[in-house]
Every structure is written in C-alpha cells, then in structure tokens.
Structure P
Amino acid sequence: MINNTELIFIEEKTFNNNVFTKDPLTKGEYEKCTFVNCDFSGSSLSNVLFTECEFIGCNLSLAILAKTGFRDVKFKDCKMLGLRFEDCNDFGLSFMVENCNLSHCSFFRTKLKKTVFKNSKLNESDFTESNLTGTIMDNCDLIKATFANTVLEKADFRTSYNYSIDPEINRIKKARFSLSGIAGLLEKYDIEIDNTN
C-alpha cells in the first residue's frame, strides 16, 4: 500500500512523447495536465489520479487501471485497446472520448452516465451491467459489443452503427435510435427489414 506522503502532485504540465513503458509514470495526482503522443501501453497507472487532464494521440493499450482515477478527462486520437475500466476508482469517474479505438475494452458494471463517445471504435467491448444512462454514442462502431443487463435509458445511438442490443435484457426506455439502426434491436429475431415500399 502506498503511503499518501509519498504521492506527488503535478499541475498544468505537458508531457510530450514520453515512453512510460520503460519509465513508468510516477504515482500521484495529475491535475490539468496534457499528455501528447505518450506511450502507456502495458504500463501500470494503478493508484494514479487524473483530474481535468487531456490525452492526445497516446497509446494506453493494455495499461493497468487498478484504482486509477479519471475525473473530467478527455481522450482524443488515442489507442486504448483492452482496457478494464471496471478496475478504475469509480468515485467521480467521468471522461469523454473522441476519435479513439477502445476495441476489446471492458466496462463491466461501470457507471458512465452522460459519457460522450465520439467517432470511436468500440468493437467487441463489454458493457455488461454497466450504467450508460444519458450516454451519447456519436458515430461509433459497436460491432460485436456486448450489452446485457445494461442501463441505456436516454442514451443516444442515432448516429452509431453495427450494434446489437436486445431490448428484453437491457433497459432502453427513452433511448434514441435511428431508423437505419432498428435492425440492431431486432437481430435475435432473425427477421429481414426492407426499407423499400
């Protein structure tokens, strides 16, 4: 266990092209910091708290997120394959994602209310038992993503595609879908939908 007196506090610092796979990020609190083209792949971000930080063009694939805190964090143009968000510190967990690849990620039982995913890939990601109330999936590819006992109330999927969501095992009240995406709600019935008259 880490003694709190050993944790560092870093504010408003920019990290450019750092390779944290060789020299891991120092554990502590990072506030309003920017990480540009940094490589965190496979490294440990355990017990690190990021508040109002921005990750741009970073590789976070397979990083270890045990008790990692993301509060008001933005990820843009990042590679984030295979992350286990359920291991994060869930207190104040909030982030937005733009133009990122989050394929094979796990959000099992994660509370992600009103989270924005924009222009991103979430192929084969797992949202089982997560809470996505009010979440916006804007132009996201959700091929083979898993939704089971997921709360999707008031979520917006209108511009996303390739999803398969079973209304019988998910809560979708007031969720928004486009006409072209209706097939993704009916897939298990093995019916054909023809939009010609």
Structure Q
Amino acid sequence: MNLPPYSDRPSQRAEVQDILAPVILDIEASGFGRGSYPIEVGFVLENGKTFNALIRPEPEWTHWCDAAESLHGIPRDLLERLGKPVAVVADWLNEHLRGKQVYSDAWGNDLSWLGLLFDAAERPQLFHLEALSTRLNESQMKRWGQVKNMVTESLGVARHRASSDALILQHTWLRIQSGKPGARVSA
C-alpha cells in the first residue's frame, strides 16, 4: 500500500558528521494511564523526514482526559472528523517502518498504545520499538534535559504534537552523540 503521508514536512537532514540518526516515534494519547488510547502518531526517519497521522478513536475507546488535551491541543471532535481508521494507520506505519528498529522516549506508554492500535486494527506490528534510553550512556542521560531544551528552542517547532516531538528527540540524540550539545544539527 502506498499512501501519501498525512503530514510530511520537507526533509530536515538530521546528521552530525557521520552519525546516522535513529528512527524516532512519538504518540499522543487521549489521557494518561488506564483506558487511554493513541490519538496521533508521528515519526522521523533517519534522513530527518517527518510523518504524522491523527487516529480516529474506535467506538469502545471512550476515555478522554481534558488535562491531556490541554497538552497536545487535539480535541476529540477533530479526531472524529479527520482521524484515519486504525487499520489505515497500522498499515501506513508498517509500510514506512517495516523491519526497522524504532525508538521512543516514553517506551512503556508508546509500546502499550501501539499494541492497542495494532490489536484494534487486527494487524501484526512489523517493526520493533525500543527505549531511546538504551542508546544513551549515564553521562548522556544526565545532559539530556538541558540539551533537549536547547534543541526545542533552536528548532522552533510546536511541542506535544507527535512528529514535532519525534524530531526534537532525534536532534537531541544527535547533539548528545556529537559531544557538542550546542552544535547545530544540519538541516
């Protein structure tokens, strides 16, 4: 299946010297914890190209948290109107990420939400999700928050939208790996 991306920013080449960027995935959800479900998924590929899709909630997905909505800014009625069916989103993710090692900074939550998405779609997940922290040493973990704030400011992208957050994470990882937290990641 060759669907166009629902949101596709021009490639922002994400490299620092010869460091290959990891594929990063981020999910926004209806709330926090039990009963929550994915409402938006975004990812950034090794080349810095970002993709994003809103997810139409399944009929039995009723949990909604106003505090979560205040963070991501996605109202439920927008998902009902513009969200893609879970099967379409699952197929789209598999098409772009098949066989790839994909990373998340909120691995526990994102793994659970991906499982819910693929289960509802009755599709196998054809890529592997791992915690981004497994690619960082202790020193890098200590600097993560400060470098992430610098990256967020320098990129000037909206926070708490899935593809923007994935892009911020990828650029943060690249700066940390370069050993120069203030280094500019080529775009």
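Bear in mind these aren't lab numbers, they're just calculated from the coordinates by the rules spelled out. Please read all numbers here as calculations on a predicted model, not as lab measurements. Cβ atoms are built from the backbone, for glycine too; each structure is taken alone.
Work out the source of 29 here, i.e. which of P, Q gives that when relative contact order in percent (Cα under 8 Å, 6 or more apart) is computed. Numbers along the way, then the final one.
Numbers: P: 10; Q: 29.
This value belongs to structure Q.
Identify the structure, out of P, Q, from whose coordinates FRET efficiency 1/(1 + (r/R0)^6) of positions 49 and 161 (r between Cβ atoms, R0 = 30 Å, to 0.05) was calculated to give 1.00.
Details: P: 0.30; Q: 1.00.
For FRET efficiency 1/(1 + (r/R0)^6) of positions 49 and 161 (r between Cβ atoms, R0 = 30 Å, to 0.05), the value 1.00 is produced by structure Q.
Here distance in nm of label points 7 Å out along Cα→Cβ at positions 33 and 65 has been calculated and equals 1.8, so which of P, Q was it run on?
Values: P: 1.8; Q: 0.8.
Computed on structure P.
For which of P, Q does distance in nm of label points 7 Å out along Cα→Cβ at positions 73 and 145, calculated from the coordinates, equal 2.4? Walk me through the intermediate numbers first.
Working: P: 1.9; Q: 2.4.
Structure of origin is Q.
Who wins on mean count of other Cβ atoms within 10 Å over residues 89-96 among P, Q, i.e. which is largest? If you can, show how the numbers build up before the last one.
Working: P: 14.8; Q: 19.6.
The maximum falls on structure Q.
Given a computed value of -500 for helix-only ellipticity at 222 nm (-39500 (n - 2.57) for each DSSP H run of 4 or more, over all residues; to 500), which structure among P, Q does it belong to?
Values: P: -500; Q: -13000.
Working through the options, I get structure P.
Give the label, chosen from P, Q, of the structure having the highest value of Cα Rg over 2.2 N^0.38 Å.
Details: P: 1.09; Q: 1.00.
Checked P, Q; max of Cα Rg over 2.2 N^0.38 Å sits with P.
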